[in-house]
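Colleague: Input: structures, listed below.
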Structure 1
Amino acid sequence: MPTLDDLIRSRRTHKAYGSEPVDPAILRELFELARWAPNHHVTNPWRFRVLGPESRQRLKAAADAAKPGSGAKLDRAPTLIVVSAKQTGDAEQDREDVLATAVAAYIVLLGGHARGLAGYWRSVPVLDSPEGRGAAQLPDDETPIGLLHLGEPRQEQRVPERAPVDEIAAFLA
């Protein structure tokens with residue numbers, strides 16, 4: 001069984017998937033894991049919306065209206081999840097909640113990888129438009145974080161170069 005270190009180092013962004021959607025029971029397992037993301041004041045801000053065929057078509061149409069041809073990217077994976085953060089109106093708490101939701105989204109990707117799924121996290125400007133928000137049924141008090149694409153991988157991904165630790169971390173006196 002791979003260790004957490006192995007999973008973190010081997011997870012990759014995939015853009016080619018098999019055709020079968022992820023089983024809803026597996027999605028529930030992933031969302032259950034995500035709710036354990038660290039969150040100041042335990043506000044549980046993360047929201048996950050699994051798009052069905054009709055909502056996906058509406059989001060594709062909104063994306064194509066904003067940027068012709070961009071909606072096709074939403075068909076890459078058989079399972080598409082809109083991730084958003086519930087907001088309170090308090091700037092400090094809202095920032096904290098957006099960051100916590102980003103961690104929750106990564107937990108979904110990492111948990112999916114542990115189950116043999118491929119994943120892709122995209123930030124998509126259409127989710128900021130009224131049409132995109134409507135397609136994803138995002139209420140006014142939620143900030144979109146992005147889209148998670150999930151499914152069976154169709155190909156291996158290359159191992160990307162990473163900056164050495166000394167370039168990204170400093171130990172201050």
Structure 2
Amino acid sequence: MTKLTILTLPDKRLKTIAKPVTEFNHKLQQFAKDMLETMYEAPGIGLAATQVDKHIQLVVIDISEEKNQPLCLVNPKIIKKDGVQIHEEGCLSVPGIYANVKRASTVEVEYFNEKGEEKKLQADELLAVCIQHEIDHLKGIVFLDHLSPLKRKMAMKKLEKEAQNSD
């Protein structure tokens with residue numbers, strides 16, 4: 001398996017809108033495995049293909065403590081949202097930054113698995129947050145885009161400062 005490189009802000013490629021997957025084949029299944037391995041190693045609980053510079057509608061998620069319940073969502077679409085929850089979010093593409101984000105408390109999502117089988121899932125709590133966060137990536141949205149302009153500006157300054165210190 002191949003560990004992939006995760007893009008970080010301010011990389012403009014994170015703003016790319018992902019295209020639907022049209023071919024379900026071994027290449028897609030291997031890419032999903034590589035994404036899972038990259039996510040586990042990072043460590044994270046979700047990763048969108050956009051974050052590894054592949055602009056297709058593919059998301060991997062595993063919120064289990066044991067890291068043994070991987071979900072692969074291809075061409076995911078939220079068809080129902082309900083309620084409101086505020087959850088502290090972080091992101092592998094926005095290292096070291098955490099902020100409270102308001103999202104739906106429950107979602108219903110239609111998607112295909114990596115084999116091309118049509119699926120439907122109802123999610124709440126952390127899984128609902130994660131699904132919404134990762135689908136945002138496919139639309140070129142990072143969680144900072146949900147913050148007030150002031151909080152977003154402060155987060156970007158912190159990221160820029162850390163990038164300068166690591167050079």
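Colleague: For distance in nm of label points 7 Å out along Cα→Cβ at positions 2 and 42, find whichever of 1, 2 sits highest and give me its label.
Modeller: Values: 1: 3.2; 2: 1.8.
Between 1, 2, the highest calculated value is found for 1.
Colleague: Quick check for you: by distance in nm of label points 7 Å out along Cα→Cβ at positions 10 and 82, which of 1, 2 is greatest? Numbers along the way, then the final one.
Modeller: Numbers: 1: 3.4; 2: 4.3.
When distance in nm of label points 7 Å out along Cα→Cβ at positions 10 and 82 is computed for each of 1, 2, structure 2 gives the biggest number.
Colleague: Assuming 2.8 is distance in nm of label points 7 Å out along Cα→Cβ at positions 90 and 146 as calculated from a single structure, say which of 1, 2 it is. It would help to have the intermediate numbers written out before the result.
Modeller: Working: 1: 2.8; 2: 1.6.
Derived from 1, not from the others.
Colleague: So relative contact order in percent (Cα under 8 Å, 6 or more apart), computed for just one structure, reads 34; which one of 1, 2 is that?
Modeller: Details: 1: 34; 2: 23.
It traces back to 1.
Colleague: To test your reading of the models, identify which of 1, 2 gives 0.75 for FRET efficiency 1/(1 + (r/R0)^6) of positions 130 and 154 (r between Cβ atoms, R0 = 41 Å, to 0.05) when calculated.
Modeller: Computing FRET efficiency 1/(1 + (r/R0)^6) of positions 130 and 154 (r between Cβ atoms, R0 = 41 Å, to 0.05) on every structure in 1, 2 gives 0.75 only for 1.
Colleague: Still on this model: From 1, 2, which structure was distance in nm of label points 7 Å out along Cα→Cβ at positions 34 and 98 = 1.8 calculated on?
Modeller: Numbers: 1: 1.8; 2: 3.2.
It must be structure 1, since only it matches.
Colleague: To which of 1, 2 does the computed value 1.0 (distance in nm of label points 7 Å out along Cα→Cβ at positions 74 and 114) belong? If you can, show how the numbers build up before the last one.
Modeller: Working: 1: 3.1; 2: 1.0.
Computed on structure 2.
Colleague: For the read-out helix-only ellipticity at 222 nm (-39500 (n - 2.57) for each DSSP H run of 4 or more, over all residues; to 500), a value of -9500 was computed from one structure; give its label from 1, 2.
Modeller: The read-out comes from structure 2.
Colleague: Just checking, which of 1, 2 has the largest value of Cα Rg over 2.2 N^0.38 Å? Walk me through the numbers before you get to the answer.
Modeller: On the way: 1: 1.08; 2: 1.00.
Looking at the calculated values, the largest one is 1.
Colleague: Computing distance in nm of label points 7 Å out along Cα→Cβ at positions 26 and 50 for each of 1, 2, which one ends up highest? Intermediate values should be presented prior to the final figure.
Modeller: Numbers: 1: 1.1; 2: 3.1.
The structure with the largest value is 2.
A short reminder: the numbers here are calculations on the coordinates, not readings from a lab. What you are looking at is a predicted structure, and each value in this text was computed from that prediction instead of being measured. Cβ atoms are built from the backbone, for glycine too; each structure is taken alone.
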